[in-house]
1. For which of the structures 1, 2 does the calculation of mean count of other Cβ atoms within 10 Å over residues 73-80 return 16.0?
2. -4500 is what came out when helix-only ellipticity at 222 nm (-39500 (n - 2.57) for each DSSP H run of 4 or more, over all residues; to 500) was calculated for one structure; which of 1, 2 is it?
3. Hey, FRET efficiency 1/(1 + (r/R0)^6) of positions 257 and 281 (r between Cβ atoms, R0 = 41 Å, to 0.05) derived from one of 1, 2 reads 1.00; which structure?
4. Suppose you compute relative contact order in percent (Cα under 8 Å, 6 or more apart) for every structure in 1, 2: which one lands on 8?
5. Quick check for you: by FRET efficiency 1/(1 + (r/R0)^6) of positions 121 and 289 (r between Cβ atoms, R0 = 25 Å, to 0.05), which of 1, 2 is greatest?
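Values quoted throughout were computed directly from the atomic coordinates according to the rules given, and no laboratory measurement underlies them. In this text the structure is predicted, and so the values were computed from the model without any measurement. Cβ atoms are built from the backbone, for glycine too; each structure is taken alone.
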Structure 1
Amino acid sequence: MKRRAFLAGASAGTVALAMPAIVRAQDVTTLRVHQMLPAQATIPAKAIEPWTQRVAEASGGRLKFELYPAMQLGGAPPDLYDQAKDGVVDLIWTVLGYTPGRFPKSEAFELPFMVTRGEPTSVAFQKYVEANSMDEFAGVKVLCVHAHGPGLFHTKDPVTKLEDLKGMKIRGGSRIINDLLTRLGAEPVGLPVPQVPEALSTGVITGTTIPWEVTPSLKIAELVHNHTGFSGDHGLYTQTFGFTMNLDRYNGLPDDLKAIIDQNSGVEVARAFGKAMDDGDARGLKIAQDAGNNIITLDDAETARWKDAAKPTIDKWLADMKAAGVDGDALYAAATAAVAAEG
């Protein structure tokens, strides 16, 4: 679909950031930012909008941003990456796992019990991608990549041991997570996160894997009342995200504006996005606690059982990498070292 036609139906509610009156209209570049979640969700409100404000201010009003949440410009969440790559929109934020198999080397961070909290994991992931998998992002300007905090289960029935998961229809958000759910005995149902509330309400799924931070905007603590996490520093899984810009749009900017984008890209942006995730986790957990929901933390012995059950997912990813001619063992070691280095 051509860019002009695609954007013509954009709905009201666009957030346009103000610019100084002294900037002439012909000097202003307007960039459209498209993403899948409501404007009040953690990353849109606490990371993307502040980023656009910083960049607009640094540009002296020569860069202006319009924010389009909740897929207002059309398409489905799995389309977002290509919307930016193809120039349908200018910037996007998306889940990398929504396009299975497209970022196989980056999937290392989705492997079971790899990650810790959102901020250190996001910094580790940014550094890992810069060192190992930038080729997977050819054709876009990477503003940052990041991860969410420890993933956990939100279910209608309590999950207090591995056997409780057997036969449950659980939403998974990526190829790796769906494979993991299968190994753990669940029936995975692949869904983008905006579809989770309806799927829970209609019984399409009986639980979901998401972090605490996104539960408030989806009303998860109202839809289910059991939440199961794990002992130790490492969460069961994470999903990885990309905040990217159309490369031609970036290359078409004057050098000084490109420099501003560059100064607002990379590790420190990943850190800010990860910190927003951690802060969102604290808010989401408190809402569930205040509601009197059943918060379950599996003890060390039970967590060890889940780690053993999850190992075949790691083995499969390593085998897939070997079949593709990629040294998966080296990537897994690099990912593990990057996480350990950030604490």
Structure 2
Amino acid sequence: MIHSSIRNLTLALALILPPAASALAQAVPTLRDSVTVTSDIVRIGDLVDNAGAVANVPIFRSPDLGTRGAVATDRIIEAIRPHQLIDIDTRGLAEVVVTRASRTISSQEISARIAALLAGRYSLGEARDIAITFDHEARSVQVEPSASGELQAVSLVFDPRTGRFDATFDLPSSAVLHRQPARFTGIAVETIDAIAVAHPVEHGEILTESDLTVLRRPKSEGGAITDINAVIGLSPRRQLRPGQPLHAADLMRPEIVQRNDTVTIVYQVPGLTLTLRGQAQEAGALGDSISVLNLQSKRMVQGIVSGPGRVTVKPVATRVVDNGSEVAVPAQSIPPERQD
């Protein structure tokens, strides 16, 4: 009843007073629905617009840095009552959300800082090549919004044999972190690029750049192929699965002649080229030596895969002795039959 009378009086004054006096009469203390604070205490003026002389009076502790909390309207009115601020317009709000502003130092920033320190102090190569794994899920660090600069290592211990580290950080410009430094433990590993397939690849397929991806793997593992160009154009010896670094033993030149393929046998000597039909007795890549059956003579010859479906047989020089002198005589690896 009293509150209603005061509101009616305020409205009446607004109608009869000059503009300046009318504006003053309308400055009713009004509850906010949400507020962001930078201090560790919440003042009346943070929660109530037009709080007047009591605006700087503290009434609550703020939430932790970077967090928020809700305060019931009844609690706010009860906390303000002793300070003679009356007739607050609550606008029907049940609570007010209070957020504590902060600067967030992410776990990625913390990892990068640890890697940079280890690279500089322990010669672990480039910081970008050091993988950091925390013992527990690394949480971001919250400091005051005004806190500037980068984390400073209070202590840093590293065991090169196991890769374990123990790092404690301070930030001189942050009262919170200076009071309670942040500690992180885990494992640091120097890594290298390793080539792997991006999807399953079957035996015999020819690898292209779109089939490949780059993984980061511990340098200590060794043996993995690191140059993507060294893989393009090769073929897997077995089925390949994603996530596994490729090694030289996993790959081969693509087989362009398959076992039992009908091939052209090419026999060349100066001034003479013979071509015959043959059957490959084994698979081979370009430049491989394979056995081929001459389908006319049924004799087995050895040749070099020189193209798809093509095997070249070279003459082999033999030496015979006639009257004490050595004479080189070409020995024919296949009979000189000519295939039309």
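1. Label of the originating structure: 2.
2. Corresponding structure: 2.
3. Working through the options, I get structure 2.
4. Going through each structure in turn, the value belongs to 2.
5. The structure with the largest value is 1.
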